[in-house]
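Listed next: structures, encoded as structure tokens.
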Structure P
Amino acid sequence: MTEHDGHLDGVLTGTRVLDFGRYIAGPYCAALLADLGADVIRIERRGGGEDRWVAPVAPDGVGALYLVMNRNKRAMTLDPACPEGREIVRKLVATADVVVANLPPEVLRSLALDLESLRRVKPDIILTTVTAFGAGGPWSHKHGFDGIGQVMCGSAYLTGTPEQPLRAAVAWVDCGTASLAAFGTLAALMARGKTGRGQKVEGALLRTAVAFNNPTLVEQQVAQPNRVATVNRGQTSAPSDLYRTRDGWILTAAIGEPMFARWAALMGERHWLDDPRFKDDLARGDNGEAISKRMAEWTATRTTAEALAGLEGTKIPAAPLYSPQQALEDAHIRTAKLLEDTDYPGLARKAPLAPTPVDLSETPGRFRHRAPTIGEHTAEILGELGYDRAAIEGLESRGVI
């Protein structure tokens, strides 16, 4: 390994990943691997995959989702179903370490991207897949998006009100599944280094959602509180809510006796420490409406800055409610480099991309290059496979690439 800027090269430098993914769960998994140095080749149909156009921001229609999910990758167009396309896929697989494909099992089989087919070409290949519902159940054959995990794990039921359940606007099930798929892929690469054998890594949207909401499900089965949604108010401690200030909103949450005691002192309600309604976190959660009302009275007379300063002075976690624009302008987000302004052809303004959301002191994820344009590297990649210029032009004229 070589060093740049005091850091070693990416931990996955020398690893090749073929990305047949679409939307988030597959592409974000592959992007995280690319951040760590892998050579990730995104393979999409001629004219671009359907996920290229979500939330368009560029003159040619390329969307915000695509820019985020496909940084650090090379891209080629290909029809993997036609005979010549299948041959190119076989040649690519022979050079690869990992295939990422969040495609249904029957589609994987039809494209010869299932584990058995891949192993015939590359015996130690690792196949990373994502499905909606996971294997082994009556709904395993169904397709789905992020929201199915949110509504089936109990999360959306407990968000909003009993009359109006809400799903989160952020695709946390997709992003969580992608992150876990990347985690599983790294584990599979480590295992292959020890045993020489590849394997299948399988994530599932519902599996992620159930795992992330597991404490709530444990509480329900064991204690059976039958909780219902209470908008933004927490239910297992208090204060825990969103509160309106004179010029905005803040979120704050107090957990544990010492923090609640400091909060009661700040509110001038020390006698609440002897009130049986507030004897512990669970009791305070059960009586959170009264606590939230008192907190709301306090914040209503203060600006956001004043309220945050008061809570910070008593070491109670709090933060302002931001619009997306305010998040972009926040001094901490910018100073901590949680966003990196990035060029892409034709953008009116640079795209603020979040770098790898976990930092490694010696082998950090790196932003090496922007998301590729349609088929930007097709000729380059085919050249690496041994196709000359005439052959590449022939493939193009026949609609293979």
Structure Q
Amino acid sequence: MGQSNRKWVVLAAFASVAMVSQMLWLNFAPILGYVQTRYAVTETVASLLIIVFPLLYVFLSIPAGMWIDRSGYHTPVAAGAVLQGLCSLARIYDDSFVILVIAQTGIAIAQPFIVNGISKLATEWFDESQGAIATGIGTMGMFFGMALALAGTPVLVETFSFRISMILFGLLSMACAIFFILADPKANQSETNNTTLGSTLRSLVPILKNRTLLLIFFLSFLGLGFFNGLTTWLELILAANGVNARDSGLAGATLIAGGVLGSVIVPALSDRFKRRKPFVIGCVLIALLATYPFTMQNSVVPLLAIGGFLGFFFLPAYALLLEMCAEVAGEAHAGSATGLLMLAGNAGGVVVIAGMDAVKGDITGYFPSILFMLGVLFVALIGAVIVRETYGSASHTRS
């Protein structure tokens, strides 16, 4: 297979593993009410199955990024894929809530070693003119996994059973891990595997001193914080409007399905026009305008339409931030910079999820939480306007 064709196969294999990572994270989001009833736990305890992911990402993102910079993306991603496959199979034993939490914890440990590999993979296999679309395809896999979890989990549980659903997700996880290992059996990393731990640690210093990268990290904190808060509490927010769990799961899936499509089109336009900043501004501005009507809907058709619109324009900002981060940091430090970006994003997820829970009222319900999310987006819009353009600033030579 030629190099030009192989890079797309490797990217597809990575996207499949990333898809599973996000799918396993959000499996329980659309059925939190079911989990509460089945295991006789509170809403907060049930949400541990979801919140454990951003919590552990905060601690593991930098080590994952440093490992990726030292050895290349292949080994960390492959190890993460195998770990998440084994832990997903452990979820088949569904008689104990504690076992589910332990299995989700194992999957959460694997996630940063998978997801943080996208920027390194993109810089090693694709030149700058294809950087955003390559990153977009990688993140498209992640969004597809989220959509599969939100729409598919309630349907599978209702149609078959909880245990059968866990079996199917576990088998899919192992199949995608095998696909990645077979598609990319060797690391394409001769330039990176001689990097020492000391030099990798020292490389964090200029990254943390770079004002543009710090602002990009802050945008990740706000953007992923908003997204994690919205997806975690979406079922309960819409339930207050009279929307049932199945329709709220479908709404979440439509939101992310829009993001799947947008993550191909918007980054491709960004590559075409050789600009990043205007597209990030547009993504955040449209999210600011669409979030309130989305969360206040009680009719299914408008709910799905607005959700798809919101996802199409907002979620591609994730791919754009990843590419901007790689362009500023350079190929040698792409893994560490991506790790810091994801750390910031997942820290934002913890803060926004907790913040939304803290401000909700016994009488007003989740309305104050919605206003909290809008405030997060408004600050993100200011940051998007301030950040400088990064296209053409790449300090590395891409293959």
From which structure (P, Q) was helix-only ellipticity at 222 nm (-39500 (n - 2.57) for each DSSP H run of 4 or more, over all residues; to 500) calculated, if the value obtained is -11500?
P
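Of the structures P, Q, report the one carrying the highest value of distance in nm of label points 7 Å out along Cα→Cβ at positions 110 and 254. Let's see the in-between values first.
Numbers: P: 5.9; Q: 3.2.
Structure P gives the largest value of distance in nm of label points 7 Å out along Cα→Cβ at positions 110 and 254 among P, Q.
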Could you tell me which structure in P, Q was used to calculate mean count of other Cβ atoms within 10 Å over residues 54-61 as 21.4?
Q
From the coordinates of one of P, Q, FRET efficiency 1/(1 + (r/R0)^6) of positions 30 and 158 (r between Cβ atoms, R0 = 25 Å, to 0.05) came out at 1.00; that one is structure Q
Given 19 as the derived value for relative contact order in percent (Cα under 8 Å, 6 or more apart), which of the supplied structures P, Q does it correspond to?
P
Given a computed value of 1.17 for Cα Rg over 2.2 N^0.38 Å, which structure among P, Q does it belong to?
P
So mean count of other Cβ atoms within 10 Å over residues 14-21, computed for just one structure, reads 27.2; which one of P, Q is that?
Q
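Only the coordinates and a few stated rules stand behind these numbers; no lab work does. Just so we're clear, the structure is a prediction, and the values are computed from it rather than from any experiment. Cβ atoms are built from the backbone, for glycine too; each structure is taken alone.
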